[in-house]
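Bear in mind that the values in this text are calculations on the coordinates, not laboratory data. All values reported here derive from a predicted model rather than from experimental measurement. Cβ atoms are built from the backbone, for glycine too; each structure is taken alone.
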Structure 1
Amino acid sequence: MTAWNADPEAGTSEFGAVTVVEGSSFCISGHTGDIHGGGAQGAYYQDTRIVSRWILRINGAFREPLVARNPTAFQAEFVGRALSADGRFDSPLVVQHQRHVGSGLRDDITIRNYSGQTATCGIDLQIDADLADLFDVKGGRTGKAGTAVKTVHKKELHIESGHPNGERRGVAFRASGGKPTEEGLIFHVSIPARSQWTTSVIAVPLTNGKRPSEPFTETMPLHHTPGVRRHVAWEEHVPRISVADANVEEVLERSQRDLGSLRIFDPQHPGRTAVAAGAPWFMALFGRDSLLASYMSLMVDPGLAAGTLQTLAELQGSKVDVDSEEEPGRMPHEVRLGVTAGLALGGTAYYGTADATPLFVSTLSELSRWGLSADIIESLLPNADRAITWMEDYGDRDGDGFIEYQRPNEHGLVNQGWKDSWDGINFADGTMAEIPIALAEVQAYAYAAYVGRALLARSAGDTAVERRCADRAAALKEAFNDKFWLPDKGYFALALDKDKKAVDSCASNMGHCLWVGIVDEDKAPMVAERLMSPEMFTGWGIRTLASDMGAYNPVSYHNGSVWPHDTALAATGLMRYGFVKEASRVASGLFDAAEHFGGQLPELFCGFDRADFSQPVPYPTACSPQAWAAAAPIQLARILLRFDPDFTRNVLHLAPILPDSLGEFRADNVLLGRSRITIQASGSSGTVTGLPAGLELRSDPRPPLTGDLFG
């Protein structure tokens, strides 16, 4: 039993942490709601930790925690019991605490007195802000930020810090009835019998002394806050899903809510939204992550992909900068708002990624098939062409037709694919590959970019661009199947190293190659067999690295763990090549895993076999919510429905292969072109209501995108 005078969260890890997210703002606390500043705990605004300490004591003691929950992504509720002034063990004082995050932090605290006598309470809220940049928090360098200065005003406590670049960040704390001190806020209250006392604690961020345009206030009704308004609008906009399998329905609904919470908004373009990668470390635009997440979320809202593309287009590289790794036509890896981001990345936007640029082109092409406004598509074609120029002039460093990466500095990422940990690219014996490195899936993305740009050109009647890109795609496919295929092993190499030697480890990356269609038909069965082997498929998902490889570790970040997005894309590839049973088995495993995570798939989980553990084992520092993990169940639903619109050919393919255990599936309010449709499916039959005019419903799967492209 927790002692009344002991901190119930002292020494706890991030396990059991409660996270609330709204846009690029988020807060991580313990299960009582207190924030101790250890690890990632704190409230963050524009990549700056504006609250690093928030500890509530009532009558000199911590609350006894009863329950903590997240009714919405941007809201948390905590319930605890407070110590009576007379020290009674069976206290009649219950503390209810609601937390909202957005343009700052708002905590509504209510103490209910269930006794028949007046209760006197001395309330002490210890608060602080180290104003540390997110990168400094992540790197354990929180003591190196600018020196924070505290100023006690009549109603507020201000904490501000200057930085070498001249910018000042700060935060103002206040609460109705609270007296500010340098340590926080104090209250002295008497609560009548069978009554309650309430206050609202507000943390308002300051940037060069200025407050946000819509800060929290004590009097603002919560349903009027920006987060609530955005949430309500999102709920009205996204599909309404019902599935006979209650677990699958819950997972899909949670995925939609998480995607809504991870949207980031550009104040210069109010109607535009993009997708942040995930909490806590990646609440920012990430080229690869945001593109893949928005692609997998097309059934929820194609506007996420459109906004992500438009935002990335404005950040597309225009010059050579060794520090930030910017190059003409290159898409950024990540974009940060913190005042010291430049010290960590070489600039507010960091460009060290090999795959965001080709993914930009292929995602744009996919959106055209979903009926996105022709005006948006046409406006982004110059960016797509600049991206392809980067692929050929900068991405292909040695002229062999493959895209390689090699950082030009000492602070950039060593590995620049999606497995970007320092040890993520290794040979079968565990030896690490040396740069420059050409990754298998990056060549697949480049192939998809050429195919996609050729199809866009075909729609526009530009035969010269169509022919050129089709020829490049065909040549790349031939070269890839020649140089990356390992005939003695029956799978594709993970990469080519600096000497063009095949990196022969068996990894999940080849599942991405199936997804985009670069794999020759005669090789696909062997790839599918390897992906579904006991060494790769855990029963929950597909391992990032096979268990018989030298670097395998089920508790590693990229060398044996399971990433839901990676598994979902591999399942998409299996379905594409006609391995229906295998794809369905993978989808069922991942939906089962989601049930054990409360309906919310994390960024990754450990790669232990399902036969060894009855539940998937969490990875200690996985992001949650995380965009492409949230999008993975949406993609799985799409492949089980085999739902593929193609406005360029005026057809919609719906050829369901739903497991009997799933039962009836229905999705209302699905945006397709400018129409809202209803999808109903069961087993191998399906119907669509509200089909856009001129679009023909087909009951066969969508054919390969290449079609007669190479004819």
Structure 2
Amino acid sequence: MALFTLVSGSVGVVTLQNPPVNALSAAVRHGIVDMMDKALSEPEVKSVVICGQNGRFCGGADIKEFGKNMTGPPLVPMIHRIESGAKPVVAAIEGIALGGGLELALGCHYRIAHSKARLGLPEVHLGLLPAAGGTQRLPRLIGVPAALELITTGRYVTAAEALRLGMVDEVTDGNTVDAAVKLALSVAGKSLDARRISNYPCPQPPGLDRFFETAMQQVRQSARGAMAPVACVQALRAAASQPYGEGMQREKELMDTLFHSGQARALQYFFFAQRAVGRWSTPSGSRWDSSKPRPVHKAAVVGLGTMGRGITVALAQAGLSVVAVETHEKQLMEARQAVSGMLERGAKRRGVAPAYGKISYSSDLLPVADVDLVIEAVFEDMELKRSIFEQLSEICKPDTFLCTNTSGLDIDRLASHARNPELVVGMHFFAPAHVMKLLEVVYGPRSSPQAVATAMLLGRKMDKVSVAVGNCPGFVGNRMLKPYLEQAFFLLEEGATPELVDQALEEFGFAMGVFRMSDLSGLDVGWRVRKADGLVVAGASTGPSARSRRGFRYSPLGDLLCERGRFGQKTGSGWYRYDKPGGRVAKSDPWLHGFLEQYRADHGLAARRVDQQEVLERCLYALINEGFRILEDGIAAGPEDIDVIYVLGYGWPRHRGGPMFYATTVGLSEVLERLEHHHRAHPDVPGLQPCRLLRKLVASGSPPVHSWREFIKKSRSHL
């Protein structure tokens, strides 16, 4: 798994071989140790280059080995052996140097990177820290502040930024290995005392204690309960305040704690879940991912509101030619300006030229006649979308894929207005569409496998994680969101406050609780949907009819606020008050508390004490219960699909793995028991009635989450 060759008469080249990313498996580590021993012992070898095959240096540890008995040479002594050796070693970094791969490069005496390479220490995303000297060498090389930012966020850097920070010695546009060999020849025989990073003193930031106190406070706030970023700060503090050897010991202690934590298991589960959703299948378990997608070179976006603008930018940044259509001239002009700004900011962030030339604009639909795929992104109104689909069917080529960006409308109903309904799929983007990683690809009963495969591939080209889901109201994400929101409203009716509910959810790990998020997105958004569904009776503020819809409990609290013009941040008041319309700082609102007291009095509701545990159980377990129903109905193929959707699209804390994985950490029997308890107390709330699949899983001994797909497939016919 590592190859040794002698080039230029005196340079030993060690090539890592473990496709696709040359991960540091046990076999690779064995190969490195053997080849380096050979290079360091043979007199004709004066210097060494380490590189990776197929244009990739090293993607880091082999995560498939986690959870197993580790075999092979440990990484830390292997890197120390390279660094302490008497012959100069040059890392030739192509493609990627991530995690243990970058730590290996930091153990080398020199580093050359190709201009398109990316470097980083992303272990924090797996619930870990860089434990092969990364927390000790990197701050010695680039300073504590820069190392702290990279390690606690897991952010990748380009070769240009790495050069600017001092992580690499050179950047080349040519053959990286050739450049590394040239450097290796030039430094052969020179002293290495000044090139061993572990010998460097760690530059201390001014006011060391205050610096780390502030850093810890900031990281705790952004981590929202995640352990790994906090441990990274602790390891970096050891680097700045202790000798290298003691810092390495502290790094090891912290890593041991993280490695065996539930958070690491959750994050590693999520790592594999993101890969599992790409191997998508039908609800029956038939694999569709072998269907060959059709290439998309030119696409169109119809409707340039907030979502349409973001989709346009995402397509252009993916290298596609885009026809952007907006029939209202004023909005078209505003959209052009907004899209240009988004392209400029994105290009600056990625260090490339803005993709202005990829986009052409039009105020009518005719220019979409020759595109390969259309994404309709107009207002969430079925009749408007139906009209556009009928027009597109007349204008577009017969084999053009017609996609709709809808958050919950019936894909099959829209397809019935298309000339070729098998070419229709949903592409549910999340705002802002050019930033958010999630894409729900929604297939209806008539969607062809090729149409779904094409949309999935297009999502990946736009750097999205594409998840294929079935057609139902709200699909997966918004369908699960409904009982979550309903429980929050019911808790207000029973005596809770928005502050209590939000605090419980934010301490669990959400960036925002239900009510702060509602104020941010606008209360009127959901109000319009409820009115369209016939759920809202204007002015229905008192009497039992105001709290019952279609036989089930319904809370009109959000509707009543909207009737008073309280739409959230945009109007300066909603569930909270703001200093001005458009304000961002949510403040407790005495009027809202009085409004809730009057509402309870009008409906004969006695306020009671609600604690944070009840908030979590009612909101989260109702959401999880709906997830089981989605699996039961075959809308999602497996729990990984749901978990990826909720982490990437709805802010579920990543270190908890996703709602379905979280249910297994609580215990499925515990979730079932608490749902039964709350359903007995609130029999008129269907979201609290445990679904059959949850009961079946508990009766079967609560099998691990990775076995649910097969369990569901076998039991679906009996559900």
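Brief remarks follow.
- Of the structures 1, 2, the one that 20.6 was derived from, the read-out being mean count of other Cβ atoms within 10 Å over residues 308-315: 1
- Structures 1, 2 were shown, and Cα Rg over 2.2 N^0.38 Å at 1.05 was computed from 2.
- Source structure (of 1, 2) for FRET efficiency 1/(1 + (r/R0)^6) of positions 60 and 316 (r between Cβ atoms, R0 = 30 Å, to 0.05), computed value 0.00: 1
- Which entry (1, 2) yields the derived value -8500 for helix-only ellipticity at 222 nm (-39500 (n - 2.57) for each DSSP H run of 4 or more, over all residues; to 500): 1
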